1. If Cα Rg over 2.2 N^0.38 Å is calculated from each of 1, 2, which structure is the one that comes out at 0.95?
2. Can you spot which of 1, 2 the value 0.30 was calculated from, given it is FRET efficiency 1/(1 + (r/R0)^6) of positions 33 and 185 (r between Cβ atoms, R0 = 25 Å, to 0.05)?
3. Thinking of 1, 2, which structure, once helix-only ellipticity at 222 nm (-39500 (n - 2.57) for each DSSP H run of 4 or more, over all residues; to 500) is computed, gives back -13500?
4. P(r) over Cα pairs in 10 Å bins from 0, in percent, for residues 273-424 alone was computed and gave 11, 42, 38, 8; which structure, 1, 2, did it come from?
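Readers should treat all values here as calculations from the given coordinates under stated rules, not as data from a laboratory. The model shown is predicted, which means the values in this text are computed figures rather than measured ones. Cβ atoms are built from the backbone, for glycine too; each structure is taken alone.
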Structure 1
Amino acid sequence: MTFYPIQDYGPVMKGMVIGGLGIFHVFLAQMAIGGGMILCYFEWLRRTRRSPGAGRFIGGYFQALVLVSFVLGAVTGVAMWFTSIQVSPRTIGVLVDEFHWIWATEWTFFCVEVVAGYAFLRYHDRLSDRSRAMVLFFYAMASWFSLFWINGILSFQLTPGNWLAGHSMWAGFFNPTFWPSLFYRTVASMAIAALAACVVINIAGPHERDERQELIKRAVLFLAPMALMPVFGAWFLAAMPADSRSWAMGGNVTMTMFLGMGVGASLLIGLYALAAILRPGFYISGYTASLLLALAFMASAGGEFVREGVRKPYSIRQVMYSNSIKQDDLERMRVTGSTIDDPYPLRDSASYANDQLRLGAKVYRVQCSVCHTKRGANGLVELTSSWTIDQKRMNIAQLQRTKPFMPPFAGPPREVEALVQLLGWMSAGEPASWPETSDPAALARIQGWLDLVGVTPGIELMRTGARDRTAAGLLHALATSRSEAR
């Protein structure tokens, strides 16, 4: 197993850093994708003289796209790569290794998008009508195909499909959730662009209300495809694995809450759009458009959180767990340990009271730090503060049964005990002196708990019904160990 340096964000959970950047980046990217489509539509209106204000709208909207989407989108995109390769380099490594030609193709389309965008911004007033339309077409086409290629890689992480059998790149790319995800994102892009257009029309559009109203009426037509969102959303849920679907549909409170937030925000936007399309003379003010755009951001944030969350306990399903440990490595690590080959020293090694605590800190770094902090957001000290020492030992050893959306513990009993002692030491205020523990009876109990659950993922224990049998065995083992101790 290859080890990489791990960046520490202190009390801020690494997933929050990547998630926050990712939501902002995806929202901007989808605005640019839908923006290309809406600009082509308004250019057609201008050329056919169906809308006298279409030309002015194109200039104002495109400048907003370039300033907001190109600049901030590019910055957040680089930030996403920078944080991802620090937090989860093994996951990124697998994706690049399997889909390097797909990445290269996507980057080619992105370059076409950037060149076409800046060419139109610079020369649109000097181009013929035909040339203007062609430049905008290439911009829209390239931006949508960037989505096409990226979507295949992102959906692969949840549903590798037939790639698992033969590692065929195309089998992994055109996976079971590829099409519903692509169609849903396309509709979302159109909706976000339409709402952003309404904001731009109110800020940089004609001075006369009637002219603004006519442009807004044209823009809100791009909200009409939202009627298909429930269909594509249901298709996506049906295509994902049953255990992943269960997290979003009540199995995990946080994921269900974010799904509800996304659905609720989309419903409000859809109802408002219906009124705007059907009611003559309906006008969307700049304040209302901004509020609707904020709701769209909430819907996007909820959807992205759920998309990431339903993969648990994997970062790539049936290949690599969310802590970047490969599923095939677990058996070996249960014997050798998860830190045996870790070449990187602890930054604050001298602050720990003994070597066992230092081992616990390394175990935390390798197995827990991607999704947890020690203290802070999703902090282990706070999460385990009410557990007794035996509860900590048992719950960590049988991690995939304790929380089925978490990976199995990837280490022998001494690493479980080291992590337990680290949490106890931190809960006690990190005193300068702390005794090392090596009680053979405690280590034997931990080994028994590890053996009972094995390295089977919790979602498989749930699916096969073995979870209840395992729980009964664990309770029996705990009762037996206490009886032996007495």
Structure 2
Amino acid sequence: MTDRSKIIFGNRMKKSVICKAIRSKLKYARKYGDDSNADYSVKIAENPSLFSSLGVYDIRVDEGTGDIPFDTEKGIIVGNIRMGFGHYRISMAMASAAHAMGYTPYWMDLNSFPGTTCTKVISAQNSLYSMGSRLSQKSRLFNKILWEPLNYEGFRQLSYNASDQKNAELMAAVFKNIPKDIPVIGTHVWPAQAAIHAGMKNVVNAIPDNWPMALHLAEGSLHLIQTHQSYMGYRILNGMQKNDVLKPMPADSLIYTGHYIDHELVANIETDCDRRIERKKNGKPMRFLLTIGGAGAQRRLFAAVIRHLIPAISKKKAVLYINVGDYMQVWEELCAEFKGLSRAAVTHFNNWNDTKSFAESAAECEVSGIHAFCHDNIFDAVYCTNLLMRSCDVLLTKPSELAFYPLPKLFLRRIGGHEKWGAIHSAEMGDGTLECADVPHTLQMVDLFMNESELFTDMCEQIKLNKTIGLYDGAYKAVELAMKMKNR
């Protein structure tokens, strides 16, 4: 196993950085064990939620063996972690594209093997990140002093990547009994790093966001970038060791692809945007989709938007979809704040067939009122938003991975400084607003969408134009590049 914490793209780390990285790995090994020599079983099983629509199989580690063999000719692994919803959503885009292109997508969630050191380490870090995200929304002081600087500059440094690379050595064991030639697309850096450490030969690292950070580096893999701005920042490792001029990433280690988007959404861009424009022309209620992420933050901002929209909903000027993911307590808190909300809303809770049926019919039929969605199953919780995108008019979201999706977007206040660049890119591409820093600016933008047509129609037309230049083809290109690595 190559030690990738000492030299990063030709840039030698200080002895103090290397020692810190070693201490970090030893700390996790003492707490969760070191299973580097373990011989975990691997089996393939149909994904209960995604197999019927996207042909996705699960890779299950340490659960015995099964009868389904790996497809070593057309198989492609989507390596991810259940850390918030963003990386899962990008993984679904990759699986969707792979399926549409005739390949066999395998879902490998490194945070779903509870008996392994890999999952224990990831779960611990996930808990810390989720707690930080929620605190950042409750305390401006915590956000200003700790959370924004950590997400913006802390994760940006090569020293952070050095520690991550060392920790990822503890994650490699889960790949031991997986055929080494099958391509891996990591939608978080840890699966990409772990795959490289484990000797997987064809690893693609699909980098999210639009703010270049060393956190996302997995040397030895092919790095994919969604924006040209981000490409430039990664190529020269800009600011990743303060003001030092660093040796750049090799040209063949970094490729611009465009946005990682599901096949079903890309294929229907023109149809869905034309329907949005037609509804607006005919004075139909504007359909807003509020979606809460896996960190479960921003409930108070949700409440302000709902309060503002209720009069318009009663006058049939607006329709509201609310997806609280797998956070039922968020829905209960909203109902406690708004008396009568639970009676007024049509609920689609833990009934995936009902959710799919509603999403399909709403794309073509008229809808009214408030529709609430909640699913305990993580796949359903995440993919629900994707299904609802096709029939909604405006998505209200923080500028994270959803900033890159092809529908009009109203950006709520970010969680972490790195997210602001998603809104900036979207505004420049013409398919989203600027980030609304507070409630008054958010409500101003809601009213602009509802009461005027110019802004909304222009976004829809721009999305159609963006499709013609391949802006939303990133998932297809990721799959294509991964398979080219295998067949070169």
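1. Numbers: 1: 1.14; 2: 0.95.
Computed on structure 2.
2. Working: 1: 1.00; 2: 0.30.
Checking each candidate, the match is 2.
3. Values: 1: -22000; 2: -13500.
Working through the options, I get structure 2.
4. 2
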